[in-house]
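What follows are several structures.
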Structure 1
């Protein structure tokens, strides 16, 4: 059978199941990736499994999220991460080295391999022809322990790229156009595979921008071919020997095809408060801007920074705008400095921030009250910036620069002639911020006082009773469930403390009510749990006693995290029944056999609601064991 690119990589790594859409499959994972926001919990989980060394070909631990060290907590976590990496055979990327996805693309990604990362934007590596999937930390810990990764075989949505981008139109505009057509839930249980004559016009960093933000469609992952552009990038990184060609077979079959002529794409902008609220920049020109932030794992490559430098050369940013630039890696910054292209950024008045995620996750640079902030990032959920009433827009680096100069949203095509962009044949490379595991015995792993033991959960009972603690609408994100920001993220190793912030921006009394009532239920709308992969958004509600979430539909990663920690993700069989449950209603659910079709009794209203519970046989065993960690621990003990 003629195969797509994705099917070829999956077939190479398939350990169980059949590649039929909707069937459960298991994949061998070559590489794993963690970052400090999710990594401390992932390594606590890995340690609890009792495995002496990681069993992957390569595992990496990056520190790039919570870089502020306001007190001992973040510093202690970073020390723990370095120590645990040395003990278990993990490559450690020190604070300040850069953003995990940018660094991984530069130094470790290779065609036809698999990557599982505890960050939702792990699909960035799909720009290198990889099957790279974001998952919860427990799934990544399991992969490090040698377990395969289980998922539902996605359908393959082909995106046929033709033509070539016009001046001042970039890869960010391409993915915004895809989001405009698919929406934030149009990619659920799908792989977005790019093909066609337009592919060869895009460099690997540009492809990485597109695959990175494919996450916002809900897609399992996104993937590009590996071709001569891939070879050139690897050659520049001194890794040409890792190149291999990867392309779809002739007449490969896609479940559906989206046609996209790059020549017809124009500068686009995502309006508050969703990445799919996309319009042409020309339609919102003139809106005054308070802040512009360039960076994040979406748009912080050397390619992006070069165009920013060229457009800012000889220019000064508006007196009313604060412009920040966060390079994605030390390599990108070093190359920019070596060619003199850092100077125009400094002269323009831009603030050069650390090589880290920073403002993208609400760590610094919160906008002013009701401020308008243009960001080259991937998400603009309400309050994610750190300012609840800010209006955050998502734009390309070109649009960001044009708007920073004029002080208002501006179509970048008004800047004149597009600069010539010359990428180096060989990058300036320094890997001295990576710490590789030594052959000698590791020292002790030091755990600071803020790092608390993992909570132990009992297997779920055969009957669940409780109150509807909270009823929510559509597209609730993991930021809504458990927000980011420096204050909350410094507690990521302390589940009892971080759980106090669950739904804090939606209902301040949620955590205390949940504990007082010994838990209960949550009701949500469509696409519940979209956004970040942070498993704390499942683990904290579990700690508070949440037993099940009833929703119209779930985001893939969050649904997996709920199952991993024994919270049942129940889907309304009839979506209109969502209206028949109110906050405060008492519910009862019998789950003796964890059947697919279940009945929820609304004891308050005297009604019944049919729900669907889609668990595989493996997931049923995990839930019955008390969650995935307890299941794997028992399995490892028998080996």
Structure 2
């Protein structure tokens, strides 16, 4: 029997943002429960928090002991308003109340199973074992006086509560999809413990977006850069409803990093929804483009290896090419609004202040570079989708009458194949390489080899950006034990913190640890090599009707040659998600047919003899981002 809680006087929930990559997801989950919420700075004064029915403290990348830890008003813990601490929020709550927080030998990144205690109000109505997402290095060591431990994660404290002081906390992230019953846990806090009524409904988002465009643009003009993806298509459709045709300038800039025949498909798809688009072939300009980073001019793009520099050059060149096209029309960006399909996850990962003032930069999105931020500061950028996540954009697209095949297109990043090529001119082998390889041997056995690869990929661990090693599992089996491999992949980042991504390498067990690469930059032959592999994978996805069940399938070219000079590797990164902030790889034999995976591998190797091995990404997000760069 659930305990009755009197309804609070106030009905809004305050979410204090400590820099969580999932801060906006908390907000979204609360709204899904029918509760109104506001995402506020972590240092919001307690005097302003008194008007809220409850407070949620988000996760964040810092330690409570760090000099960079976000400032906060200690009096918020004296308000007698129900508080839920998540991850960093739990650690801070415990620390302020006199408990201890320590960085232990084992960190938790990825899916974990926790054991809940009987009588814990947050877990009311749930089984004693729960699948959750963990992402932390520090952990609560000794709980503060008055708190009771309510969940355990293999010896680490996973949840605690102090009902007398209306304080509840979890070390995991209940807001993400990977916590299977996270919405129920949040519901227990808001609906049962706080006593809120689920009576808040979000207004017509289509009407709100159209109103924003009309109010901002008035009688002016807009330029929209359309890639043919879902986000830019929805933006274009919104503009079509909000403005007159003569107010809209639509450009499709071919930067040379499109998929096979992609530009032709883009133009046809947008023509079919009634939008005339001008094609600009700027591939030569992008290939040799440079920009300025921290006051220093970069090398040309086709000589760059650093992922962040690639993104910034591409993003800035988009703006410069746009300015050139506007100049041909005798217009400039101080008189024309730039409309972008920027989503909330893009801003969060870029550490944009529009999403969070504290969030760590996971990667700079091409639509949130410094030049874009300068235009935004001058009020020249309109982003009607900046409060949306991918699934919400698709729903809006349906409302706008976009065809199913366009709404359900797999996401393709603005920089295109450029960020699906891991560029390097020498192997990444640090002094720790041999030590890390020895650590990985703990996960090897007679059937499975575990090998460190001499390249890095981008990940997110403990709400912070990591740029760490890639590791490969391999076996002699023609049909490997995929559930077992997936379990190994989940365990490795928890114990070997310098590894944030794990793949399975087809082609037999690796007897030697690969230490050589084939120098790789964004040259035409490299891009063509990836373009063909990407097309093969997408043809198989289409054949097996997997485009809707698999949220995204990036295909990546990386420079490891596996001991075969001049060759490279191809990575297949299947990804299943609803919120596009967290997700899991597709499990062969369950989420994707075994024969489909084998057709991809065989097709790539048969088509291009310069590919040494094909690998299958087994990494959840976190610790690995969706893209490898």
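What follows is calculated from the coordinates using simple rules that are stated; it is not laboratory data. Here the structure is a predicted model, which means the values were calculated and not measured. Cβ atoms are built from the backbone, for glycine too; each structure is taken alone.
Brief remarks follow.
- Per FRET efficiency 1/(1 + (r/R0)^6) of positions 142 and 438 (r between Cβ atoms, R0 = 25 Å, to 0.05), the highest-valued of structures 1, 2: 1
- Given 0.55 for FRET efficiency 1/(1 + (r/R0)^6) of positions 30 and 558 (r between Cβ atoms, R0 = 41 Å, to 0.05), calculated: source structure among 1, 2: 2
- Top of 1, 2 by Cα Rg over 2.2 N^0.38 Å, largest first: 2
- At a computed 0.05 (FRET efficiency 1/(1 + (r/R0)^6) of positions 150 and 254 (r between Cβ atoms, R0 = 35 Å, to 0.05)), which of 1, 2: 2
- When distance in nm of label points 7 Å out along Cα→Cβ at positions 582 and 606 is calculated for each of 1, 2, the greatest value falls to 2.
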